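A short reminder: the numbers here are calculations on the coordinates, not readings from a lab. Predicted model, so just to flag it, every value in this text is computed and none were measured. Cβ atoms are built from the backbone, for glycine too; each structure is taken alone.
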Structure 1
Amino acid sequence: MTEERISVFDIFKIGIGPSSSHTLGPWRAAQQFLGTVKEKGLLGCVQKITAHLYGSLAKTGKGHGTDIAVLLGLSGYDPVTIETSSIDRILADIAASETIRLHGETQIHFNPKTDVVFHKTESLPFHPNGVAFAAVCSDGQVLEETYYSIGGGFVIQEGREASGSAASAEIPYPVDQASDLLEWHRATGKAIWELVLDNERIWKDDTAIRKDLLNIWRVMQDSIFLGCQHKGILPGGLNVQRRAAELNQKLLKGRACAGCDEWIELIRNSGSGFNYTLDWVSCFALAVNEQNASYSRVVTAPTNGAAGVIPAVLQFHMTFCGGTQEDIFRFLLTAGEIGSIFKKGATISAAMGGCQAEIGVSSAMAAAGLAQVSGGSVEQCLMAAEIAMEHHLGLTCDPVAGLVQIPCIERNTMGAIKAITASQLALQSNPENAKVSLDNVVKTMWETALDMNNRYKETSEGGLAVNIPISLSEC
C-alpha cells in the first residue's frame, strides 16, 4: 500500500493520445530531464542527447508513439497546450534536418532513427516502462537520468518519489483504501465527493476546483463530439475504420448540427428506447478512443487507453438522465477517489497489471460516479465500483501491432456498459448483504496482476496480438 496523497487532477490529466503510460509519461519524463539539464546550466553546451526505451516501452513503443512523445518533450512542447495539427510537421522537420531544438532553444544534431533506442529484450528492475536519457556536453560531462512511467501519466525518477501535485500533503481525510472512506463517512456523514472536495481544498480554492473540473469535462466532451464528426482510417497501418462518425450519422438520420450543445439536443430528440441509448453509449466511447488513437487531445481517466469509459458514462447521464452541472463535479470527484484507491492498492498500468488495470479501473470509477449522481449512498457507490472491477478481473492487455486500437477501442464500450450495469445493480441492492468488498477486489486485482504472464501485459507478445499476426514493420 502506497501512502501518497493523490489529487483528482492527478488522476484526470489532459494530454495527447494514444497512451498515458507510453506517450504522456515519456513526454513528461523528457520534459523533466530537460528541466534538470537547464537547472544545472548545461542546456547551452549539450552536443548530443539519446533516449533509451526499455521493457514494454520498447516492445510497443512504436505503436504507442513513445518515440514521438520523447521528441516532442525534448523539443519543449507540452501535451496540454500543443496544437495537435502541428505534430506531423514538427516530426517531419526533425527527421528531415536531423536536428532537434532542445527546450525550443539549443539546436543539436539528432537522428530519431538512432538516437531513440528501443531495447526490446531488456527491462529495468523497478517497472516495465523504463526510459533513460543521456546528455553529452561539449566539455565531456555526461548527465544521465532514468524514469519510470507507472501508468496514467504518473512518472517516477529513479531515486526519487512519485511526481504529482499532491504527493506528500497533509489532508483532512486521508484515504488509502475503501474502508477509510467508509470510516470518514460514518464519522462525518459526508458523501465521497464531499470528503474529496475537502481534501482538494488543501491545494485549490472552490472556484479553481470547479473551474478545473469543468475544464476536464469540456475536454472530455470535446473528444466525444469531435470523434463523432471525423470519418476515415486511423493512423498506424492497421487500416482500422473510424466508426463513431458513421454511427452518429445513422442514429441522427443524417441531421447536421452547428455545435456540441445543439448536437446533444438533437440526440435527445431523435430517438428513444433501450437500444437507442445503448448505441449512443457505445458511440460516445468509440469517439473518444478513436480520437485517442489519432494523437488527439483526451483526458486520462485514469489512462489514455481507457479514456472513453468515464466520458461515455457521464455523457449518458447528462444526455439521458437529466444531469446537471453539479452532477459533473460530484461524478468526477467520486470517480477520481476510486481511481486513487486502485493506484495505491494495485496499479493503473497495463504493463504491470494487464487491461484490468485500465478498462477495469475506469469502469469501477465510472460505476461509482454514476451511482453517486443517481442518488446512491456511499456504500452503494463502493459496491458499484466493486461489481464493475469484479467482472474485469484477469483482463489482459494484448494490443495488435502495439497500437491502441484493437481491441482497445471496443473495450471502452464494454467498460462503459458494465459501469452502467454495475451502478444499477448496486442501486437496487443492499450493500449490507454483499459478500465482496471493494478492498477485497483491489487486493485480488493486484494478486492477479502479479500472477499474470508478462506476455499479457502490454507487450504485444500474447493474446490477439499474436493471433492477428501483423508486425510493426508492416505498420
Structure 2
Amino acid sequence: MPEHSCDVAIIGAGTAGIAAYRAATEAGAHAVLIERGPGGTTCARVGCMPSKLLIAAADAAHAARHADLFGVRVDSVRVDGAAVMRRVREERDRFVGAVFESLGHIPAARRIGGEARFLDARTLAVGEHRVAFRSAVIATGSSPAVPKPLRGLGDRLLTTDTIFEIDDLPDTLAVLGGGAVGIELAQAMGRLGVAVTLIDSGKAIAGLTHPDLVHAAAEIFAEDMTLLRETEIEGAESVDGGVRLTWRTADGTTGAGRFAKVLAAAGRPPNLSGLDLGAAGLDLDEDGLPRFDPRSFVCEGAPLVIAGDANAARPILHEASRQGTIAGRNAAALARGGSLTAPEPWTPLAMVFTHPQTARVGAAYDRKATDRLIGDSDFCDQGRARIDGMNQGGVRLWADHAGRLLGGEMIGPAAEHLAHILADAITVGARVQDLLDRPVYHPTVEEGFRSAVSALGDAMADL
C-alpha cells in the first residue's frame, strides 16, 4: 500500500476544499488534496451555474410571450428543448473546465484520487493509498436526498445531479421540494413549456417565511406551475410512460397524478457516510454530524476541521469559499503550531433566482418577537417596477427599537442587488436613519427598498 505523509490532508476538491488547500499552503503547510471525483465543484457542475443557464432560457421564452405589454408583437414562441439543454451542458462544461484548469496548478504529487476513509485520528485510507496527516479538512460536499417513496424509479427519477443531463425537456414534471433549487427549476421548466407540479411538505416557499411574502410568492409562482404546499408524498410507482404519484394534503385530501419525470429537490445532505468518522474519534451528534466550533470549524475530539456543505451550516458558495479558507488556515495551525482563526460569521445572505427573485438577509423573521419593528413596501405600484412590467412582490424589513437593522426578506425585481444593500447595512451596524440619509436615484427599484426603510422610520416615530 503506497504511503504518504503530510501536514494537512484535505478531503474534497470542491469550493471549500480548493480554498482550504490554498490557505493551508499559503500558511506554509505541506498539504495534499484528495478527490473521489467527478470534481468540478457542486456550483459549476450541478448547482448555481447550470441552473442559471436553464433560468436564462426560461426568461427569454417568458419575455417573448409577454412582449405585448410593451406593444411589441411576437407571433409565436417555439422552445427547442434539445437546444436548450445542449447550451446548458456546453456552457456548464466551460465553467467546470475552468475549475479543473485551476486544479492543474496543484502539483500531481499533492493530489490523490479515490474515496477517503479514516483509519484513526491521524491516518486515512484512500483506495490503495495510506495517508498520514497531522490535521485534516473535511470538505466532502453534499449529494441530493431522495425521499424513500421515490427510490426504485430508475431513470424516471431525476435529481439535481442528473437533471442537466437529459437530452430534451419532458412533457410533464413533478418537482418535490419548494426550496431554492426546487422552485428555480420548477419555474424555469414551466416557462419552457413543461407542465410542472411542485409538491412541498412545508409552508415556506423559495426561502421566504414572512406570511405576506409567502402569500405573494405562492400567487406569483402558481402562474407557471401547479403548486401543492403542505403536501406529503405517500407513494410512487412506475407506470407506462412515466410515474404515478399519490399524495395527501394538510387537510387530509388525497390526490394523484402521472408525470413523465419526477425531480427530487428536497435538500442535499452532507457526504459523510463513507468517511468512518467514528474511527477518527469525533464526537457526533444525533444526525451523524461532527460537533464543531461554528467560527473556527474545528471539530471536537480530533485535529480535524469541517467546511462547506459538509458541515451543513450554510450550504452556499460564498460561505463555502470563506469557510474553506478559514479551515485551511486552522488546519495549518493545528499541524504546525499557531493560533486558530475564529472570525465572526458573515451576515446571513441567501437568494433565489426565480422571476421575480427572492432574498433573505440577516436575522430570521420571528412573528412572536416583541422587540422589533417591521417596515414594509410593495412593488405592485412602484414606478420603475411598473415601467419594466415587473411590478410584483414586496419588501419586509425588521429593526430593533433603537433603529438598528436586523434583517429582512423580499420578493421582487432586482432582489439580488437590494439584498446586498441590506446585508452591507447590517454588517456595518447601520441604523434606519443612516440609510434614509443616503441618496437613492430616481427612477430605480431601490426606491421601493427605501420605502420599506421609511416605513421603519415611521414605526420608530410612533413609539
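Of the structures 1, 2, report the one carrying the highest value of distance in nm of label points 7 Å out along Cα→Cβ at positions 69 and 205. Please list the in-between numbers first.
Values: 1: 3.5; 2: 1.8.
Checked 1, 2; max of distance in nm of label points 7 Å out along Cα→Cβ at positions 69 and 205 sits with 1.
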Original post:
Can you tell which of 1, 2 yields -1.17 when log10 I(q)/I(0) by the Debye sum over Cα atoms at q = 0.16 Å⁻¹, for residues 221-428 alone is derived from it?
Top reply: 2
**OP:** Match the computed value 172 of volume of the Cα convex hull per residue in Å³ to one of the structures 1, 2, and report its label.
**Re:** 2
Original post:
If helix-only ellipticity at 222 nm (-39500 (n - 2.57) for each DSSP H run of 4 or more, over all residues; to 500) comes out at -9500 when worked out from the coordinates, which of 1, 2 was used?
Top reply: 2
Original post:
With distance in nm of label points 7 Å out along Cα→Cβ at positions 21 and 285 computed per structure, which member of 1, 2 shows the largest figure?
Top reply: 2
Original post:
Given that distance in nm of label points 7 Å out along Cα→Cβ at positions 189 and 453, derived from a single structure, equals 4.0, which label among 1, 2 identifies that structure?
Top reply: 2
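2.7 is what came out when distance in nm of label points 7 Å out along Cα→Cβ at positions 373 and 397 was calculated for one structure; which of 1, 2 is it? List each step's numbers first, then the result.
Values: 1: 2.7; 2: 1.1.
Working through the options, I get structure 1.
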Original post:
Out of 1, 2, which structure matches 19.4 when Kirkwood radius over Cα pairs in Å, for residues 85-252 alone is calculated?
Top reply: 2
